[in-house]
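Student: The structures come next, written out as structure tokens.
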Structure I
Amino acid sequence: MITSDQLKDIKDRTAALKQYLSIDEKIMQVEEEQLRTQVPGFWDDAKAAEAQMKKVKALQAWIDGYKAVNNNTEEVEIAMDMFREEVIDESELDEAYARALASIEELELKNMLRQEADEMDCVLKINSGAGGTEAQDWASMLMRMYMRWAEANGYKVAVANLQEAEDAGIKTVTLELQGPYAYGYLKGENGVHRLVRVSPYNAQGKRMTSFSSVFVTPLVDDSIEVVIEPARVSWDTFRSGGAGGQNVNKVESGVRLRYQYKDPYTGAEEEILIENTETRDQPKNKENAMRQLRSILYNKEMQHRMEEQSKVEAGKKKIEWGSQIRSYVFDDRREKDHRTGYQTSDVGGVMDGKIDGFIKAYLMEFGGEE
């Protein structure tokens, strides 16, 4: 049975959410934005109209989310009174409390996703590290983990590029995840993931350590303006390998985009290489590759802005490409995030895509610093 202190806690957190989310202001803002959709000729510019409707929908989602939290909290208060009057039993009161607490935690977590890019779809790339077949198998396990997570949370997944290894596993894969806040939820997966297990590929049955890198960027759509210099773009085509039938191997549908990038702030130059074999349609693959290029360039600009803002002082833990963020120790049934200290013994569940605990721990600790 819940206590008076627990009831006070959820009431305080509900009130705090109303303040943090500026719900009263958002209600007035939605009314103003909806008026703009009613002006004559609103749909003459379809692109601008869709952007406006998206803005209204996003604001309304915050309002609806808070209303659901507030309603659940009020139901707990009512249930508490009914329990005292012996109208309902203890289990019904506990169920009402559990619903309220879950909705509060969900909205608190979403409140950590405040950046412009957080709402976007994302590109998630996995590269196997040194270690041959063992590392390549680990990369394929991570691919499955993220695909299962996406499936469980209603995200659409497309495999933009997959390079299978000779014996087992994969060398690299690029996934596109489409759905609300895909980038916001997965941005904390950036970094090196370490596996420790008794390897099935080791004849002596020794414990092996493998590494795979995960790199997540927001998937930028046409509503975000990113400057791409055509003179710096070049293309190669090739026959797609792997599964897919004879037609895949006969037609040069795979594309390889090379972009000679020059950092506008430092002058440093690098070649950005993107391969796409998502479809059998070469023009469509080129379109997808260009979309990924826009995402990479957008991400570089966002990284520069974050560095300039210097919101996270030196010495604090932060996520960086190349950092070891998480260890998966199968024999000890322990998976631990080194940034937050969050850990679980549910090894099988995590590898089946149950990574929400890691995601929540990261966002609640670091989301507000961004």
Structure II
Amino acid sequence: MSTLNTSPVPDSETPTPGRRAESEAVYAALSAGVLGALYGLLVGLFAPDLQLAGEADSFAVWAACGAAVVAAAASTMEYWRSRDRPGQEWRQSLPSWKYIVNTISVVIVHTALAFVAVYALYRVLAMGFIGLPLITFWAVVLMAVTLGLTTWIVYLSVSAMTTQRMSSLLLAFIAIGTLTAMVTTPDPRWWTIHFSHLGTFEDDLSSWVFNGTLIAAGLLVTTFAVYIANDMRALAEAGVLENPRGPRIVPVLFVVMGIMLACVGIFPVDVNLALHNLSASGMAAMFLVLLIGGPNFLRGMPRTYFVASWGFLGAMVVSVVLFIPAIGYFSLTAFEIIVFALIFGWIAVFIRFLGVAGRRD
């Protein structure tokens, strides 16, 4: 543990979308809007009795599917092209297999996030417009706006991907996906059993959303590790991080954490309880290794980061104590949610401090 190193870090400027990317995003959004209008026209003509949301065959589902398609197209095209832009050139040095895996995970997460966000949005709108008849005109307008905005947001998101932006994407994706699964689950008392019960309803959208969120988030964490490795390597070369093994060890731990997170979704409790619990325990174990080993692996980070890390570790210990049967203050659901929140809360704090380590200010 040490105080802040004031030596400058090479290439520490945060990449932002340039004028060209902004212009291309607008043109892509307009094109998607036109396609959305045609798509909305077809939906309005061939399904005239659609409800805004709340049914398996609702406008919300059709809009979410359309948003997912344009998000997949926009993220694939722009993430591939953006590797030549300022601040992103380091991605060209990645092995081909690693770059392909990263691209796939970024595309999957943006596609899944677009689907979940649009579906959740229309579910909320349906609660405010109960019984609203969805005529063809409004189907055209809403679909055009939905697909256009989705394309614009996704295009700009992947045009200047950074570690901090990826961490924000991860947290937003986890939060929106989990909340959507909660409000759409067929069992309103799921919380009396355990958190993973949300993923046990066969052929139900809520379970697909919950398990899919965990799998896609796990893939994103593995990609996340590549960005962390690049940032830590630059800090080590600048003399900010004092342990030369840190840039190799920490990303590997994040990769294992991502694989474990994905396996939690791949093996729901009703499919394979042993593998589900092993995956969840493995993710928590990597979290503890990162916390406890931080003063060694991350020596040179700001002192406040380590204070925060010990706070997360203390909160984890207190949660375990309050959960043990002898005390039983926390239910299993509450304990799982708390641990989940601590892990992703720590990731956000870690990335924020990694981004400012070594800066003069």
Structure III
Amino acid sequence: MDSSKQQLSVKANLAKEIKLPSAALGLALSENQDICHVTGMDGGVHQVNIDSGKTKRIGEHQSYAASLELLPDHQTLISAGYDGRIIWHDLAKKNVYRNIKAHDFWSWQMKISADGSKLASVTGRYVCGGYKYEPAPETEPSVCVYDTQTGKSFAKFPHVPPVQSLAFSPDNRFLAAGNLMGEVRIWDLIKSEQVANWTTGAFTGWGIIKGHYYTGGIFDMFFSEDSKEITVCGMGSTRDPAAGNGKQLWQKFDWRTSPAKKLDETHSGEHGSGLMETLVQHPSGKYFVMAGRLFKGNWNVAFFDTTTGQLLHSLDCGMRCIKARFNAAGDKLFIAGAVRQNNDIKKKDKPNFGRIKIFTIT
């Protein structure tokens, strides 16, 4: 890095903590700064009053509600869940107006394109496909794309299940998806064809201590502002994947080369161990945040310089971080997740183990 350039400085301070009845898996921010929405392990889609912390259920799935997106009209909320369904909610009319079956298995992750015209959802179950414990072939398309206005299928693409993460490019042209085995595929949505495919083995763990199986994978990803690079996150390989003690890892690739060229990754000495589940770029494009579960080390939320990959700031959030989002102004970071549940089964009142933590950014 050019020493003549001023080093980027970022700080995050906890401003608000909201307790929720169930773990928050999805998060959507509103134009109304007093309101946000979450989906949870209870299957609910909830409106949250940020000031009071009170919640109101506005929809539900029949299993975990995993993802949540707000369309650019700020009136349409779309949720996806482990019931394989995608549901459209009209916030003004306070009703559900579309409910489609997208998958026979779980929707692991769902996202919308930058222009709000398309949504994509990924699915798949890890089933042993041979003596090497490799995943069996998919039984349904692993990547499904829909028109957000009509709900009609736009495209369906093959991948190796389970496919756990995806991202649209900022120019709305490309869609990427990553799976358990660290394989990334990218499709051109205009031509409806695959344009890139590579595997990074860094995110996949092979269990040899408590059982023989693969686990881990790529949990989140985003394209660079110019759509030419992609950054992915998860957990570094470990011989006891169930322990969650792999390296806190992100990697950046130039996906236009064949194979994709790795440009950078979490720098040596700037990480501990734990599964990283969420990755989000600041609206300025100058830095990004990676967060997840902490196994060992000093942080489970960290800010990295987009250009240099340098660790800028980190903190222990004190919970499992499942979804992170910046507000439009970029001066606040919202993180949704959960704290450890109380194991006292004699306690009549269920603990509020879900969390939203709001940080001010300076």
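Readers should treat all values here as calculations from the given coordinates under stated rules, not as data from a laboratory. Keep in mind that what you see is a predicted model, and the values were worked out from it rather than measured.
Student: Given a computed value of 23, 52, 23, 2 for P(r) over Cα pairs in 20 Å bins from 0, in percent, which structure among I, II, III does it belong to?
Tutor: Of the options listed, only I reproduces it.
Student: Another question, then. Consider the structures I, II, III: one of them gives 0 for helix-only ellipticity at 222 nm (-39500 (n - 2.57) for each DSSP H run of 4 or more, over all residues; to 500) as calculated from the coordinates. Say which. The partial results should precede the final answer.
Tutor: Numbers: I: -15000; II: -24500; III: 0.
Label of the source structure: III.
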